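Each structure below appears as structure tokens.
Values in this text are rule-based calculations from the coordinates and carry no lab data. The structure presented is a predicted model; accordingly, all values stated were derived computationally and were not measured. Cβ atoms are built from the backbone, for glycine too; each structure is taken alone.
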Structure 1
Amino acid sequence: MKILYHHRIASKDGQYVHVEELIKALRGRGHDVVVVAPRVVENNEFGSEGGWIAKLRAALPKSAYELLELAYSAVAFLKLRQAVLRHKPDCLYERYNLFLPAGIWISKRFKLPMLSEINAPLFDERSRFGGLRLKRLASWSERYVWCNASRVLPVTSVLARHVKDAGVAEDKIDVIHNGIDLVRFDGNSDKSAAKKELGLEENVVLGFTGFVRDWHGLDVVVEMLAEPGLEHAALLLVGDGPARDTLEQRARELGVRDRFKVTGVVSRERLTNYLAAFDIALQPAAVAYASPLKLFEYMAIDAAIIAPRQDNILEILTDGHDALLFNAGSHSDFREKLNTLFCDYGLRERLSCQARQSLIARGFTWQSNAERVETLFSELCERYQRSQTSEAKLN
């Protein structure tokens with residue numbers, strides 16, 4: 001099958017990982033994937049927030065930038081049109097973005113079955129946090145894409161409810177969570193060697209990956225390092241982010257800076273080397289509708305997971321079975337559950353072992369996701385061919 005894959009991502013971060021891994025998995029299943037995307041993303045380092053595009057967004061008034069986003073759809077349409085004429089794809093896969101109707105235009109113009117992958121309710125998200133100005137236009141663009149795609153693929157059932165509320169028929173919605181590459185996360189990493197390389201061989205390592213922000217709540221973990229009984233705990237932040245400086249300053253004030261390690265941004269190739277050192281994997285907070293990429297990585301490694309008890313997390317983890325869940329937003333419950341894991345080696349071993357088994361049994365892999373995408377496209381293409389045959393007979 002020849003698949004035209006379209007996205008508008010300019011930053012090289014977790015969302016780019018999703019794009020890259022799904023494309024690799026589709027190609028691994030023998031499909032020819034033609035990618036249409038901004039060139040800037042290929043030139044950026046991992047961890048980049050968008051290069052010159054991010055600078056332009058910061059410099060322009062929000063309404064002006066939003067108009068430019070919509071104008072980009074004309075550019076994207078021309079690129080997609082050129083790709084369709086040159087490669088003759090069977091179908092179109094698009095990662096949804098706000099002010100981006102180009103994929104729908106191409107789908108309608110060339111009668112291509114289209115899947116729209118939805119990772120966030122961007123109109124709602126940007127209205128609340130991004131200071132969205134052209135709200136009517138933004139709302140229209142979101143509903144237009146969601147309602148006109150052949151099928152939509154929200155990453156959680158919580159997000160699927162947003163999509164349904166926007167007017168999308170339930171039989172057009174298929175939830176596909178994020179996943180991992182089991183080849184990369186093979187479970188054979190050496191924990192002792194990983195700890196030794198970091199100078200943490202005497203510690204129980206509490207680990208967090210990603211771009212850390214204040215709302216993640218790692219300040220609670222830093223403060224716990226100074227508590228009696230936790231002298232052998234260490235916090236390892238694999239990543240970077242705006243909260244890093246504050247966390248490091250707080251660790252210095254508490255006298256635990258030597259037990260708070262920060263790697264900075266690391267390449268995907270080296271990520272598993274650091275994850276191998278984790279004894280307890282931390283998800284202190286999560287966006288209510290997200291499918292956190294780090295959770296699936298945590299499930300694949302030899303570490304016990306602690307995460308908030310909320311609907312989207314419960315779609316992935318089961319409390320006491322493959323993770324320990326705390327009441328979302330409760331620092332006291334988080335502290336209590338983290339202390340429990342720190343003190344109970346047997347519990348950590350049992351949860352970490354079961355987490356990997358759950359990951360595999362429930363198909364939380366890019367390979368499984370690619371198989372589901374393939375099945376959906378096959379059904380859509382077959383349906384389209386039948387409708388074309390019926391129209392030809394009528395004519």
Structure 2
Amino acid sequence: MRAAVPNYLQAHIGQAAPGHRFGLYYAGWNDDLSATKTGKTEVLKALCTLPEHSQTLHTALLARQSAQAAALAPSTVLTLPLLSSSPFATGLGNEHPLENGFSFLSPYGLPYLPGSGVKGVLRRAAEELASGDWGAAQGWSQSAIDALFGPGEQVIQADPEAAARQGALIFWDVLPRPAKQSLAVEIMTPHLGDYYQGKKSPNTSLLPVPIPFLALPAGSGFMFHVQCQLKRLPDASLRESWRALVETAFEHAGQWLGFGAKTAVGYGRMGLDPQEIKRRQQAQQQALEAQQKAEKAAREQALPPAQKLLSQLADRLALLPKDPRNGQALLQKTDRPQWKETLDWLTSAAPTMAACSASEREALAAEVKKRLQAHYKVEGNAEKAMKSTLATLRTGP
């Protein structure tokens with residue numbers, strides 16, 4: 001078997017991008033340039049691996065897309081990294097000697113999913129959610145679908161002028177990253193090939209004919225970019241919620257519809273990349289902690305000076321080691337830096353107690369002493385230093 005190219009190119013075809021080897025330099029020909037009847041799977045397997053220069057180019061193209069998305073206002077773009085949980089195929093209807101094509105982005109020879117295909121799947125997902133047949137609509141309605149995706153085919157058929165009403169969303173082409181930098185060969189086995197070709201009637205005696213085709217293996221990464229023209233949205237609420245709506249459509253489409261071809265038999269299923277899930281969880285945790293910190297600071301600000309100081313002292317002491325068996329405080333030695341830092345902080349905070357009465361200062365000093373002795377083994381010079389600090393709290397600096 002050979003490619004239909006001059007002999008001087010034969011030795012270099014192995015370094016060509018998969019798309020070029022599949023299309024321009026397909027090596028499934030006999031010497032008389034007739035199509036081979038056997039060995040098709042081996043031909044496809046030989047072109048699956050992305051050569052180093054294709055991997056470098058793919059990384060550069062993804063970086064370019066990310067830079068373009070980052071240059072847009074955050075409110076106008078949504079970026080979602082998804083990971084396929086099943087093989088992914090696209091462009092099987094493209095003409096090819098194997099009868100099943102594949103979508104490669106020219107002139108790079110890299111697999112890609114056209115943005116138009118993404119739009120079609122997401123619109124279908126949004127329509128299913130809006131129908132209520134899949135449970136909660138999650139914010140989707142027919143008016144939101146029309147605003148974001150534009151009028152549907154039925155509307156355009158009834159009113160041809162509606163075709164001029166463009167939806168607000170723009171779907172970028174997707175350049176998937178194949179798992180292990182390699183495509184995969186899948187096999188379909190139609191049992192009624194002769195019937196479909198008009199040669200025989202359908203019956204169980206017809207033999208299946210294995211047909212190989214290209215796909216991306218499960219575990220491949222997909223970086224989706226969706227851009228929104230906010231000025232095309234009719235109301236402020238949709239301008240605020242469009243990103244959340246599109247995310248729910250991606251989740252539904254990835255789980256139930258699939259992207260690309262052969263979705264009816266499970267191809268093209270995908271969900272959020274685990275790394276993205278982890279990043280989001282960390283961001284949510286950080287936001288929650290920041291909110292709790294702000295709320296605590298506001299509560300402390302409203303406390304009387306003595307109570308505020310005790311609250312801040314509790315935060316400092318909470319950082320000290322605890323007994324893992326019961327969570328109780330472990331007595332710390334006073335030669336640790338934290339001891340001196342705590343005494344210095346208490347001394348510096350003494351002027352803020354100026355508005356407190358003598359009895360309040362005395363009660364404060366007693367409580368501070370109790371808490372320090374519960375966390376530190378106070379004796380000798382450390383005890384003298386503590387008494388000096390407590391005297392400052394009672395009488396002022």
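Given 4.1 as the derived value for distance in nm of label points 7 Å out along Cα→Cβ at positions 8 and 184, which of the supplied structures 1, 2 does it correspond to? Answer for the origin of the read-out: 2. For the structures shown (1, 2), FRET efficiency 1/(1 + (r/R0)^6) of positions 224 and 352 (r between Cβ atoms, R0 = 41 Å, to 0.05) is largest in 1. Each of 1, 2 could give Rg/Rh (Cα atoms, Kirkwood Rh), but the derived value 1.00 comes from 1. Tell me which of 1, 2 gives 17.4 when you compute mean count of other Cβ atoms within 10 Å over residues 136-143. Only structure 1 yields this read-out. If distance in nm of label points 7 Å out along Cα→Cβ at positions 120 and 288 comes out at 1.5 when worked out from the coordinates, which of 1, 2 was used? For distance in nm of label points 7 Å out along Cα→Cβ at positions 120 and 288, the value 1.5 is produced by structure 1.
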